Structure P
Amino acid sequence: MTTTRIRWHVRASRATVYRLLLDADAVRRWMVPTGMTSEVHEFDVREGGAFRISLTYDEPTETGKTTARTDTFHGHFARLVPDEQVVQIVEFETDDPTIRGEQTITYTLTDADGGTDIDAVHDNLPAGVPPEDNDLGWRMSLAKLAALAEAGVIP
């Protein structure tokens, strides 16, 4: 198990970033690497509330974690501190034992340079997920989150 840590600056308030982390439509738009589409099946925003999301590759592939083209994961919100922190417990839906297991994703928001710094930590990344692929996917996603926030797209 490994950890991915990314710090990302967004030129928007913590309140805006926090709302984008917890809005199902916004999550569908930003929490998806380039070359994939997202479907939010369930999204119950409260501590203990469940979510389920599928990411599907736009082009045919055999690299999906759940099916040949799709990564589906489910989880719950473990901690929600308004405008400060979101902690999620997630798990891929897969038959591959190298990709199974609970992971923790923590977003911590702090004021910085007229905007917000996001400290994104992905703990317990399964052995079957290359850390460099996870890092790249998260960077793509956080760039989309920043673009939404900086464009004033507020749910």
Structure Q
Amino acid sequence: MWLPDETFKSVIQHTPLISIDLIVRNEQGEVLLGKRVNAPAKGYWFVPGGRVRKNETLDDAFVRLIKEELGIESGMTRADAKFLGVYEHFYDDCVFGDEVSTHYIVLGYEIKINSLKNLSFTQHFEYKLLNEDLLLIDEFVNKYTKKYFINLKD
């Protein structure tokens, strides 16, 4: 269940949001990126993911997100993913404009997928696969997406 816009705007203004980001790799090790439809990070390449809902367990959120974002209903669970850590994302804007900033606490997970057929176009309007070296030098890949890969190299 989604909150009414004014309520959600107040939540964004006063609290951090909790989300799960999915670092999705294919068999060649390339990473799936989507070009963001909405602020924050509108127009930038970003990994799939989304917010954890009130009263939703992290396990349930993970399963919902791989279904909604990747079209996967295969029974993959959070236990099948590699936990990369906790990250913070700070933006000067939000989905409602630039008068409210956004703060995310993000749980990063890496998964390997053999086939990507049913990608969602709700949050991203285009997708591409990139290897890590190209991802790190692409000026249109969001800086927070790049941090997942900088940390993996350390």
Structure R
Amino acid sequence: MKCPHCGAPDSQVKDSRPAEDGAVIRRRRVCGACGQRFTTFERIQLRELNVVKRSGRRVPFDRDKLHRSIAVALRKRPVEPERIETLVSDIVRQLESTGEPDVPAETLGLLVMEGLKSLDDVAYVRFASVYRNFREAKDFEQLLGEISSSGSGGR
């Protein structure tokens, strides 16, 4: 594993332990060149996934991008980081369980919206406003009406 501090190509594992209910291996490493310590996470990847954009372009699925998008929607909201990681893992598991290597961007967006709705209504509205490309206040009013009528309790 390449050191993130000095770029040296090798590091030594000092400690390994399961994380996220055994779905991830957390490894503490130390660089042999600069002595800095860092942590890596090893996850099971069942298959390579591609996201098919609305334009038809295929791009490799990026778990970190998914995590960042969800974290942006949840910025300054009272949601623990562990719940964000759990949501990301759940979405990835759902995508992998379809058995399909190509995932439409629309499907991914809907899964994120569904997950955010159960976590936090404000984050749900934030994400939906970008995902659905809201242009006017009435777009927000319609979405808020949907939340009110569905009785979502994600606060």
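For log10 I(q)/I(0) by the Debye sum over Cα atoms at q = 0.16, 0.23 Å⁻¹, for residues 41-104 alone, the calculated result is -0.69, -1.14, so let me know which of P, Q, R that is. Here the read-out was taken from Q. When mean count of other Cβ atoms within 10 Å over residues 33-40 is computed for each of P, Q, R, the one that comes out at 15.1 is P.
Any read-out appearing in this document is the output of simple, stated calculations on the displayed coordinates, not a laboratory observation. Everything numeric here is computed off the predicted structure, so don't read it as measured data. Cβ atoms are built from the backbone, for glycine too; each structure is taken alone.
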